[in-house]
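Structures given as structure tokens follow.
Coordinate-derived values only; no laboratory data. Note that the coordinates shown come from a computational prediction; the quantities given were computed from them, not determined experimentally. Cβ atoms are built from the backbone, for glycine too; each structure is taken alone.
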Structure P
Amino acid sequence: MSVHVSHAIILRTWEFKEADLIVSFFTRDRGRLKGVARGARKSRKRFMNCLDLFSLANLEYELKRGRDLCFLHSGKLVQGFEGIRSDFSSLSLASYMVELTEILFPLGVASRRAFQLLKGSFDELEGDESIEKMRLIFEAKAMALGGYGISLDKCCRCGRAYAGEGRAVFDRSRGAISCLRCKQESALAPVLSPASVKALRMIQAMPWAGAREVGLDPEALMELKGVLKLHIDYRIGRRLKTTAFLE
């Protein structure tokens, strides 16, 4: 057994027994974990306001070898993100981000960049950033960090390099772009303009701080929104439950 202290984002909580909570949280150094906070529903002394959904907390927890659940000793609130929980659009998008994170990053798989993406996205949701743009950037980066980035360098069928000129077709079965010679445009194979391809390449490759600054005009936003929807549905194999709230 070993005791750790980590910054963590609270993803979900479940009531357990009479007074306990099971907490799903995403840490900067150990990825996604689940733990039991004993007595958290009756006594707030050890977990003062730090187990609310989406909150950033400094948690002290004990890992137990051979067990999926750790033991939460205490926590201290770092950032509450109250603005997210008080706005339905922000709450819906944050819930969607959490669900996608849970699917892409299994328990115990560390990813500092994924932690920063989730934390940075919550920061933006508390501000005036466009909900649609925030969703798109999060989807593109989360999928790339989870190993499902869209390949944009060449046609996935003939191998011809994409020089950034002319439209490309998204091939969802290959998670890549194709040239117009190899694949025709359709509802399941939408086209991407050179500007959209360039923006997506930058978002996937850049750190969070840079990706959030990538410019997206209305045409690029519409094209990439459709492509990412197809990409996520195909790679994950189902629609996320939280998309119902976003739509």
Structure Q
Amino acid sequence: MARIFCVTNQKGGVGKTTTAVNLAAGLAKIGQRTLVVDLDPQGNATMGSGIDKRALQLSVYDVLLENASIAEVRQHSAKVGYDVVGANRELAGAEVELVALDRRDKRLKQALEQVVGEYDVILIDCPPSLSLLTLNGLCSAHGVLVPMQCEYFALEGLSDLVNTIKQVHANLNPQLEVIGLLRVMFDPRITLQQQVSEQLKQHFGAKVFDTIIPRNVRLAEAPSYGLPGVVFDPSSKGALSFIDLAHELVARIAAR
């Protein structure tokens, strides 16, 4: 039975999609059956997994409006080794259309229930806002994986996100919890980043992943080739860090 995790942060530009596709590729490399659900209308996780979002016949938009099932929408990307439920600009319209529908925050959850037995891990790449799309992701998930840069404003945004997760836990999804905080784009030469990293460890303790994702040029280059860095340059520091993260996540799942 799959464990479902949202990769989310209300702050934009913190590497959510980079984390989602590289962690998925890392999980696939270590033998985990993995599905990525792209819930961001920009469709970057779709493109970063080697799938052309402009050529999608069906997308997560059709799943949310119950016009298609996950099994009908998903595609296997042989380049990266995992399955993808893609997204494109159509998804932006789902925000408006969902408002008037019943079960508007649980539609993704119900769709995923049909395929949970086919995967070990399902990762949901959420948009950088607390929208109905993100809410669908949070209502579907067992845990939240929060990528964040070690900067002052990131700490400010983190408290808002934790409060949101608590509210969803209390009112909509009692199994939701923070599975881990992931330090990304980390540069050990910057004193402030080291200080914020220490603050995170002091405040959140074991919730902070031991694995740190370094600032890495190869990870930044990979999306322009339509690949995660783990596939684009498997020997790069960034790729090796995501393989370590995949092992750490699997260990956390096993310990529960």
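With FRET efficiency 1/(1 + (r/R0)^6) of positions 85 and 157 (r between Cβ atoms, R0 = 30 Å, to 0.05) as the yardstick, tell me which of P, Q scores highest.
Numbers: P: 0.05; Q: 0.65.
Checked P, Q; max of FRET efficiency 1/(1 + (r/R0)^6) of positions 85 and 157 (r between Cβ atoms, R0 = 30 Å, to 0.05) sits with Q.
Out of P, Q, which structure matches -0.64 when log10 I(q)/I(0) by the Debye sum over Cα atoms at q = 0.12 Å⁻¹ is calculated?
Numbers: P: -0.72; Q: -0.64.
Computed on structure Q.
Quick one: Cα extents along the principal axes in Å, for residues 133-188 alone came out at 38, 18, 17 when computed from one of P, Q, so which one is it? Display every interim value, and only then the final one.
Working: P: 32, 22, 22; Q: 38, 18, 17.
Corresponding structure: Q.
A value of 0.00 was computed for FRET efficiency 1/(1 + (r/R0)^6) of positions 21 and 181 (r between Cβ atoms, R0 = 30 Å, to 0.05); which of P, Q is the source structure? If you can, show how the numbers build up before the last one.
Details: P: 0.00; Q: 0.95.
Going label by label, the one that fits is P.
One of P, Q was used to compute helix-only ellipticity at 222 nm (-39500 (n - 2.57) for each DSSP H run of 4 or more, over all residues; to 500), and the result was -13000. Which label is that?
On the way: P: -11000; Q: -13000.
Structure of origin is Q.
Which one of P, Q has Cα extents along the principal axes in Å, for residues 53-148 alone, as calculated from the coordinates, equal to 43, 32, 18? It would help to have the intermediate numbers written out before the result.
Working: P: 43, 32, 18; Q: 37, 31, 27.
Matching structure: P.
Of structures P, Q, which gives 15 when relative contact order in percent (Cα under 8 Å, 6 or more apart) is computed from the coordinates? Before the final figure, lay out the partial values.
Details: P: 15; Q: 26.
Clearly, the read-out refers to P.
Which one of P, Q has FRET efficiency 1/(1 + (r/R0)^6) of positions 69 and 213 (r between Cβ atoms, R0 = 35 Å, to 0.05), as calculated from the coordinates, equal to 0.55?
On the way: P: 0.30; Q: 0.55.
Of the structures listed, the value fits Q.
Computing mean count of other Cβ atoms within 10 Å over residues 45-52 gives 16.6 for which of P, Q? Kindly include the intermediate steps, with their values, before the conclusion.
On the way: P: 16.6; Q: 24.4.
It traces back to P.
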